[in-house]
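Multiple structures follow.
Every number in this text was worked out from the coordinates using simple rules, so none of it is lab data. As the structure is a computational prediction, the values presented were derived from the model and not from experiment. Cβ atoms are built from the backbone, for glycine too; each structure is taken alone.
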Structure P
Amino acid sequence: MRSGNLIEAIGDTPLVELPALSPSPSVRLFAKLEGNNPTGSVKDRIARAMALAALDDGALSAGRTILEPTSGNTGISLAMVAGRLGFPFTAVMPDNVSPERGQLLAAYGAEIVYSPGEKGSNGAIEAAQEMAARDDRYLMLYQYGNAANPQAHYETTGPEIIRDLPEVTHFVAGLGTGGTLMGTGRRLREFNPAVQIIAAAPELDDRIQGLRSLEEGFVPPILDLSLLDGRIMVSGEESFRKTAELLQKEGVFAGVSSGAALAAAQRVASRVSEANIVCLFADGGWKYLSAGLWTDGAEALREKAEGKVWW
């Protein structure tokens with residue numbers, strides 16, 4: 001599909017069946033491959049939506065710098081979008097994220113401010129809020145509370161799934177800001193009220209990049225738990241293992257949160273006799289090469305799951 005510029009090329013990602021990972025011909029798994037977006041993740045959708053909304057309402061204007069707490073993907077997406085729109089961008093992220101994230105942010109011209117890794121994404125949020133309060137040149141788009149986040153998925157991700165698989169019965173995605181689940185889920189429910197919306201979330205104290213445990217105490221303002229039909233907890237070890245299995249069995253090179261989404265989707269699949277389950281894979285595997293997910297043995301993956309680096 002032809003686009004006038006890179007921002008216009010965001011979205012319209014492939015929906016691919018995963019026959020080798022589906023339990024039976026009557027229970028089919030499909031993957032929405034968000035790694036095919038321009039910067040390699042689903043966050044391109046919300047970066048575009050939040051920045052354009054801020055331009056439209058006048059909050060983003062000459063002399064301002066876009067600021068965002070991020071574990072990586074949203075920051076990379078905003079760095080690209082901000083650059084194309086002519087604005088500087090500053091990312092605040094934990095200092096223990098994988099090195100590829102910092103490298104990509106720097107490549108896109110972003111300034112990076114690191115927050116204490118042991119505080120995770122909550123620490124990045126606190127640091128960014130303090131920066132915005134001290135300096136009014138910063139405009140914090142705040143993906144966790146920005147209505148343009150779920151709206152982007154309502155307007156794009158949901159309709160794409162309906163177009164490509166109108167027989168969808170379940171939608172499974174990782175629980176991060178909640179925007180993907182809320183926006184896509186709301187649109188799918190309008191199309192078919194029987195569609196089940198399932199969140200994949202990390203177990204408490206497990207760190208899976210891009211996902212969050214609500215048990216840590218922070219519930220994103222845009223998240224409406226009443227829209228969810230279930231929340232399936234996945235360990236870091238299982239996420240790593242499923243991420244490797246995706247490449248081995250289906251050739252899908254995806255990120256760690258995609259392994260969590262697959263694990264949750266397979267659990268849903270084991271409970272039903274007939275279904276068309278769409279699981280959203282938030283990004284590709286390129287930002288995770290240093291993790292050794294596709295080359296290390298099971299014991300090494302277990303050690304990574306128990307370690308401090310936020311893959």
Structure Q
Amino acid sequence: MKLATDTHARSVLDTIGHTPLVDVSSLLGEIETAEGVRLYAKLESANPTGSVKDRIALAMLLDARERGALQPGQTVIEPTSGNTGIALAMICGLLGYPMRAVMPANATPERVKMLQTYGAEVIPSPAELGSNGGVRMAQALVAEDPSLFMPMQYENPANPQAHYDGTAVELLDQTDGIIHTFVAGLGTGGTLTGVGRRLREHDAHVKIVAAEPMPGDPIMGLRSLEEGYTPPVLDETLLDRRIIVNNINSVHATRALAKAGVFAGVSAGAALHVAMRVAKDAPAGANIVFLVADSGWKYLSSGLWDRDLDDLEVHMESGHWW
């Protein structure tokens with residue numbers, strides 16, 4: 001069957017972005033809200049590798065290539081909890097760059113296998129040191145071998161710029177520019193910064209809210225600023241609120257999303273939980289948008305969906321969560 005001309009893409013890279021926004025207001029049925037409050041999910045899981053990180057991976061590589069910081073055939077290395085590394089591995093493969101991913105040793109097998117399938121070399125960092133340990137290991141490797149190129153998503157301005165130019169513009173188009181609150185998980189801070197900056201230029205009154213994990217209660221892909229590292233790409237002045245969410249509440253919300261037809265990772269559950277809290281106090285007619293950062297396929301072995309919640313809590317506390 002011949003594809004319609006408006007659906008034809010020259011490359012898989014052309015399919016990055018332009019993700020759907022779906023109404024999941026049915027999830028608000030459990031709480032009392034003002035009349036006409038609507039809840040929308042931005043499905044970044046629709047990107048080629050299943051996550052929002054496809055946007056920034058492409059932006060960082062193209063920017064580095066244009067600046068001459070990335071030379072033909074140069075090896076790319078990046079510390080990652082999974083999604084950014086997977087996105088970089090896919091795009092590096094298409095653009096002709098070898099890729100090494102430094103990732104905590106307790107990452108799910110699905111993420112390791114996806115990286116390897118896209119051709120990346122996976123370098124495990126100590127699990128107990130989390131993502132910060134991966135950053136330090138990657139930095140040490142670059143110091144030993146300056147021929148490596150590290151995009152460093154936590155510091156790279158192309159990260160928030162990808163969301164300023166892409167994600168935010170799509171949201172304004174999809175909502176006719178009417179957004180009361182935007183909620184996203186606090187990871188690198190690139191999404192909150194890029195989207196927040198563009199939305200504020202459109203409407204100075206829009207609320208930007210971060211879903212932040214409790215210190216010591218890791219939610220994969222998110223980070224607590226209380227644990228000693230604030231990513232340089234994060235502009236905290238854009239944030240109206242940082243709402244703390246724990247892992248169990250995130251799991252509850254992730255399961256609720258699945259029942260609503262959205263198969264997502266646990267960071268999306270964290271964002272949904274925060275969006276639901278925001279909805280309780282939102283004015284009549286408010287549109288609340290939250291970001292679904294990735295799909296759930298990379299977490300199937302984690303027990304996220306098939307464990308009893310009490311057992312799941314013990315499983316996480318034992319140090320075997322991710």
Structure R
Amino acid sequence: MLDTLLRDVKARQELLRDLLLDEEDFRAPGFAGSAKPGLGVGKLVRRIADTLSFNHTDVSLRRGGPDKLFAQLRRAAEEAGVFVLVLGDLGHYTSRIGADVFRGFAIADPVAPFVVINAHDARPARAFTLIHELAHIWLGQTGVSGDFSTASPKTETARVEQFCNDVAGAFLLPEGQFREAGDHFDPDDIEAAHTCIERVARQWAVSAPMVAWHFRRTGALSAAAYQTLCERYRKRWLEEVKKGKARQKENEGGPSWHVTRHHALGQALVDVVHRAFQDRSLTHTAAARLLGMKAVTVPRFF
């Protein structure tokens with residue numbers, strides 16, 4: 001199913017690329033493939049932050065929680081020329097693709113770069129995945145990303161993944177900005193670490209597993225304590241997913257299909273398709289292909 005999703009998104013991306021190249025005033029973003037891993041984590045973080053016009057060291061911008069942070073970063077990425085989609089199936093809930101299969105993937109095209117975030121991953125983790133995939137685009141490397149790892153990379157692919165993880169970690173938790181007096185704990189003290197992790201995650205609007213991973217990467221947390229906390233956070237997340245499903249069954253209301261579809265596709269993609277559709281340079285069928293819906297639904301969707 002992941003292979004099918006990849007082929008589907010790649011086909012949409014190629015069609016969108018052609019649409020953009022036909023627009024007279026279109027200018028391709030210049031950052032795709034502009035960096036190398038040798039550039040260093042800090043410099044790439046600054047390049048991404050500058051392009052997004054987002055001060056990643058300002059904790060006041062994290063007010064509102066993980067959803068608001070992701071929305072801000074997504075909007076900034078789309079304004080910079082990246083199309084950010086949130087997808088987790090092949091168009092129906094029966095084809096659900098879990099976060100254990102993929103967390104995100106990037107198409108590092110210089111004209112129409114794409115980022116896809118797994119809709120079924122924990123919401124606080126989406127900002128990390130987005131920055132991780134943006135790092136892939138800056139490196140000019142298309143690929144699928146899974147969960148972050150603390151193991152030493154043994155292949156070039158693993159080294160790139162670790163580099164992109166480090167970029168996302170440094171972007172979302174700028175070193176020296178989030179540690180306060182009293183935050184220093186024994187590497188094996190699980191409860192003290194947990195208390196600190198929860199505070200940092202809440203203050204900086206990121207996921208607790210991401211903070212734990214950062215502490216493990218910097219040596220502040222032992223391997224055994226890290227594994228114990230990861231299992232604790234995984235159980236908590238599974239319980240939250242279970243409760244969320246129960247709430248959905250109880251509540252018949254909620255956003256319409258058109259609203260949820262708009263969120264999944266992103267404003268940037270919808271805008272380009274809408275312009276081409278209004279100009280009649282895009283047929284109902286082609287628009288439907290780009291939007292992932294039936295042709296008869298397109299006019300009503302817009």
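Observations on the model:
- Identity of the structure behind 24.4 (criterion: mean count of other Cβ atoms within 10 Å over residues 77-84, calculated), options P, Q, R: P
- Comparing mean count of other Cβ atoms within 10 Å over residues 93-100 across structures P, Q, R, the highest figure comes from P.
- Comparing mean count of other Cβ atoms within 10 Å over residues 85-92 across structures P, Q, R, the highest figure comes from Q.
- When distance in nm of label points 7 Å out along Cα→Cβ at positions 45 and 197 is computed for each of P, Q, R, the one that comes out at 2.0 is R.
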